[in-house]
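Colleague: Following are the structures in question.
What follows is calculated from the coordinates using simple rules that are stated; it is not laboratory data. As the structure is a computational prediction, the values presented were derived from the model and not from experiment. Cβ atoms are built from the backbone, for glycine too; each structure is taken alone.
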Structure 1
Amino acid sequence: MDETYLSKSLFIRGLQCHKSLYLHKHHPELKDEIPPSREALFQSGSEVGIMAQRLFPGGLNIPYDPDNYERQVELTREAIEKGITTLYEASFQFDNVFVKVDILHKGKDGWALYEVKSSTSMKDVYIPDAAVQYYVVKGSGLPVSKVFLVHINNQYIREGDIEVDKLFTINDVTLEVRQIQDAIEGELDTQKTMLRGDIPRIDIGLYCRNPYDCDFIGHCWEHIPEGSVFSIKGSRALPFTLYNRGIIRLKDVPIHMLSANQRLQVEATLEKKIVISKKSIQDFLDSLWYPLYFLDFETFSTPIPLFDGTRPYQQIPYQYSLHILESEDSKLKHHEYLAPPGVDPRKELAVKLLSEIPDDACVIAYVAGFEKGILKNLAECFPEFEAKIERIIENMADLALPFQKRYLYHWRFNGSYSLKAVLPALIPSLTYDNMEIRNGDMAMQAYTKMQVSHDQAEIGRIRKALLEYCRLDTLAMVRIVENLKEVIE
């Protein structure tokens with residue numbers, strides 16, 4: 001296979017950045033390690049594609065073989081010649097480009113292509129994605145009457161078996177696809193010419209992460225030092241505006257180009273200082289009352305809803321941690337819940353949680369909008385708990401507020417107010433660094449793995465790691481409140 005051979009995914013990569021395509025072809029060893037979160041995304045997309053096949057049941061699947069593209073094309077041709085009218089992963093080759101079509105279906109108007117996406121809306125990049133498939137399929141000799149993009153309908157609520165026609169939204173993009181055929185052909189020629197030459201001289205830009213995270217960022221960004229303009233929060237475009245003017249280090253940034261929060265971040269970083277508004281912190285602490293209940297949920301979401309009454313990508317709570325201080329001098333207590341594998345955890349979790357939080361408690365969460373959203377969903381699902389849940393929501397305080405509002409800003413926050421930024425700066429001894437699970441994504445992946453495992457030892461190890469992680473989240477909140485009290489004293 002020569003160096004200019006392309007596939008649909010390679011074409012989309014090149015559309016985002018020619019240098020990324022060149023490196024993929026000529027220097028794949030420079031790629032970043034694939035994070036588990038991206039692997040989970042691939043798996044989720046595969047499951048959505050299989051579910052979408054039920055829109056046209058009974059079709060023939062053309063299996064993927066990375067070592068034999070020609071055989072996949074041959075199997076597709078044979079199936080069409082036999083009169084099969086629905087194929088999954090149908091394979092075509094034209095103009096040195098290979099594509100696999102998610103669903104190829106022949107209806108009363110002729111052959112139609114269906115490109116399936118696991119997102120909940122149309123995106124600009126999906127049009128050239130479908131258009132290059134149309135270019136190859138049509139060029140290979142199969143007449144195509146229609147092109148459709150299929151994505152998840154996030155308004156669908158599952159009740160009983162999945163209603164596949166309601167789970168998906170189907171968009172006719174035939175006109176848009178046909179209108180850019182000349183551009184597709186031109187871009188393919190440009191990419192092939194580029195691949196025959198030297199590495200493109202393309203600098204870093206917004207396209208490194210848009211529309212997809214590139215897997216050569218580690219290589220292409222290695223010249224960017226720590227403490228660069230790319231640490232400035234609050235704008236994706238500003239760091240590149242500065243970079244393109246030759247400004248890379250924070251010390252060289254013109255202050256007039258920064259917002260108030262960005263200026264605070266830059267000045268605090270350069271001077272290694274901590275900015276404190278004692279009155280604002282005191283006002284926040286005065287808004288709290290005992291008993292204090294520190295709450296954190298862990299959740300998972302799936303594009304295909306697993307349980308009745310849930311929507312695609314709805315956050316389903318499977319775990320919580322609850323640290324409790326009855327009074328200022330009381331001993332710290334702790335409650336927790338982690339659902340067993342293979343069950344809808346919501347009702348059991350809700351019953352246990354509501355039995356542990358009294359009506360008069362001040363419930364503290366970090367970025368409390370998330371916990372409030374989970375509680376509201378539980379109230380909608382279980383109306384018998386609505387009054388109790390509403391009281392909890394009314395009594396919630398957001399511990400992120402003092403840091404979001406910059407009542408306390410530490411130069412080590414690096415412009416962020418997330419718990420993972422605040423905790424190590426204020427309380428270095430309390431760390432996630434040596435834990436098996438260190439963030440929410442890892443927790444979700446671990447819980448997913450626990451669902452499918454049949455190894456009791458592995459299930460036990462994952463449970464222990466999940467409980468330790470969620471427990472630290474709420475313990476961190478307890479220690480941060482203590483820290484804020486020390487600051488004003």
Structure 2
Amino acid sequence: MTTAVLFLLLFGCMIIGIPVAISLGLSSIVTILLFSDDSLASIALKMFENVSEHYTLLAIPFFILSSAFLSTGGVARRIIRFATDVVGHIRGGLAMASVLACMLFAAVSGSSPATVAAIGSICIAGMVQSGYPKQMAAGVICNAGTLGILIPPSIVMLVYAAATEVSAARMFMAGFIPGIMIGVFLMIAIYILARVKGLPAQPWSGFREVWSAGLAALGGLMLIVIVLGSIYGGIASPTEAAAVSAVYAYLVAVFGYRDIGPLKREPWRKGDEPMAAAAVRNIGAMLLALPRSLADPDVRHVIMDAAKVSIMLLFIIANAMIFAHVLTTERIPHAIAETIVAWGLPAWGFLIIVNLLLLAAGNFMEPSAILLIMAPILFPIAVQLGIDPIHLGIIMVVNMEIGMLTPPVGLNLFVAAGITGESLLWATRAALPWLMILLLSLIIITYVPQVSLFLPELIDRLRGFG
């Protein structure tokens with residue numbers, strides 16, 4: 001009876017258009033009030049504790065702030081220049097460079113829609129001007145942009161880690177090889193299509209230009225080394241690394257590249273001023289501008305946008321944690337697990353059900369909400385069937401990638417439609433052919449666990465030897 005009321009209220013609220021976060025909280029609160037002795041005050045306290053007790057969740061607003069600074073500044077433009085210089089000379093190289101740029105930007109942003117917006121706003125127009133079909137350009141960016149939640153650091157992985165209490169660092173490690181594999185698959189498909197359709201190649205820019213572009217992009221790419229190096233090296237936790245990434249992204253955007261903030265219109269050098277004198281003057285200017293930068297309209301706008309996204313996501317998480325609390329209290333996941341184990345369903349059969357369930361949910365819900373609802377249910381079943389929790393997490397994240405490309409709630413489709421000025425239906429048609437590559441990758445990741453587990457297990461062994 002309790003289970004029926006809980007899920008009927010949840011899906012009923014969602015069907016009539018109530019936002020997912022409020023649907024989760026409302027259905028949970030009504031169920032608690034009807035079938036439990038808890039008071040409203042205790043529910044409010046539980047919501048606060050759910051968010052505050054999960055130390056890993058503190059990383060989310062920091063990574064969102066870091067992504068906001070890097071998306072607003074010129075990091076994306078410099079990464080695109082570097083990627084184009086590296087692979088642009090291959091036939092279809094501009095589209096391949098867009099995929100490589102999405103992979104690199106994913107590693108510094110942790111967000112799929114942010115990756116599509118930052119890279120797509122530049123690359124789609126560039127590909128069209130170079131003779132690529134507009135639909136192909138949008139489809140490639142839509143699909144490559146999904147790597148923002150698979151290549152670490154990933155906000156969605158942090159949500160899964162908080163919901164299941166697995167290691168966020170191990171989740172990050174597990175996402176590397178699948179993310180690179182999907183990127184390579186997309187590049188291979190682009191190369192084959194370019195050969196068939198005779199798509200253009202850019203002239204080889206030379207090693208000097210590649211080196212120059214690499215140095216220009218280094219400020220943003222160093223974030224990958226700082227964040228992931230500190231986590232895997234045991235120097236910092238994911239939350240501590242996220243805090244460092246936010247400060248670093250702020251310094252790079254405001255004082256390094258100076259794309260935003262009080263110094264963006266000031267020249268680095270004045271006339272024939274010697275380089276050493278210019279360096280001293282610039283350092284002094286940075287120190288003097290540091291207090292002013294926090295009051296700068298551009299910087300304040302970035303911080304406010306990041307705060308809005310963080311509050312929205314944490315509100316969803318808080319309500320989903322209440323929902324998970326009701327599930328656990330009523331032992332619903334354990335009952336489902338015992339039923340499936342009693343059926344004698346093998347692990348591979350269970351994974352088929354997981355994929356079908358998540359692919360269907362991805363059409364209607366936001367990734368973080370799906371993870372927070374489904375992870376507490378699927379996690380105990382997977383453990384009983386001998387499925388590694390990290391492997392399950394990567395499977396769920398890849399399903400969330402595909403969900404970002406399926407209407408009516410495909411976030412990447414909305415971003416691509418906004419960039420191109422086309423309809424949502426047009427963006428869906430553009431993304432559909434490339435979606436087959438993600439589905440093939442999902443099958444490989446689901447049934448070849450070592451694609452996800454090889455790197456975490458290797459690093460564990462290396463630490464053991466140390």
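Colleague: With distance in nm of label points 7 Å out along Cα→Cβ at positions 87 and 423 as the yardstick, tell me which of 1, 2 scores highest.
Modeller: Of structures 1, 2, the maximum of distance in nm of label points 7 Å out along Cα→Cβ at positions 87 and 423 occurs in 1.
Colleague: A value of -13500 was derived for helix-only ellipticity at 222 nm (-39500 (n - 2.57) for each DSSP H run of 4 or more, over all residues; to 500); which structure in 1, 2 was it taken from? Each step should come with its number before you reach the end.
Modeller: On the way: 1: -13500; 2: -26000.
Derived from the structure labelled 1.
Colleague: If FRET efficiency 1/(1 + (r/R0)^6) of positions 31 and 319 (r between Cβ atoms, R0 = 30 Å, to 0.05) is calculated from each of 1, 2, which structure is the one that comes out at 1.00?
Modeller: Computing FRET efficiency 1/(1 + (r/R0)^6) of positions 31 and 319 (r between Cβ atoms, R0 = 30 Å, to 0.05) on every structure in 1, 2 gives 1.00 only for 2.
Colleague: May I pose another question? Ranked by FRET efficiency 1/(1 + (r/R0)^6) of positions 255 and 399 (r between Cβ atoms, R0 = 30 Å, to 0.05), which of 1, 2 sits at the highest value?
Modeller: Looking at the calculated values, the largest one is 1.
Colleague: Moving to a separate point now. Taking mean count of other Cβ atoms within 10 Å over residues 79-86 for each of 1, 2, which is largest?
Modeller: 2
Colleague: Further question: Which of 1, 2 yields 184 for volume of the Cα convex hull per residue in Å³, as computed?
Modeller: 1
Colleague: Further question: As an exercise: relative contact order in percent (Cα under 8 Å, 6 or more apart), calculated from one structure in 1, 2, equals 23. Which structure is it?
Modeller: It must be structure 2, since only it matches.
Colleague: If FRET efficiency 1/(1 + (r/R0)^6) of positions 223 and 375 (r between Cβ atoms, R0 = 41 Å, to 0.05) is calculated from each of 1, 2, which structure is the one that comes out at 0.90?
Modeller: On the way: 1: 0.30; 2: 0.90.
Answer by label: 2.
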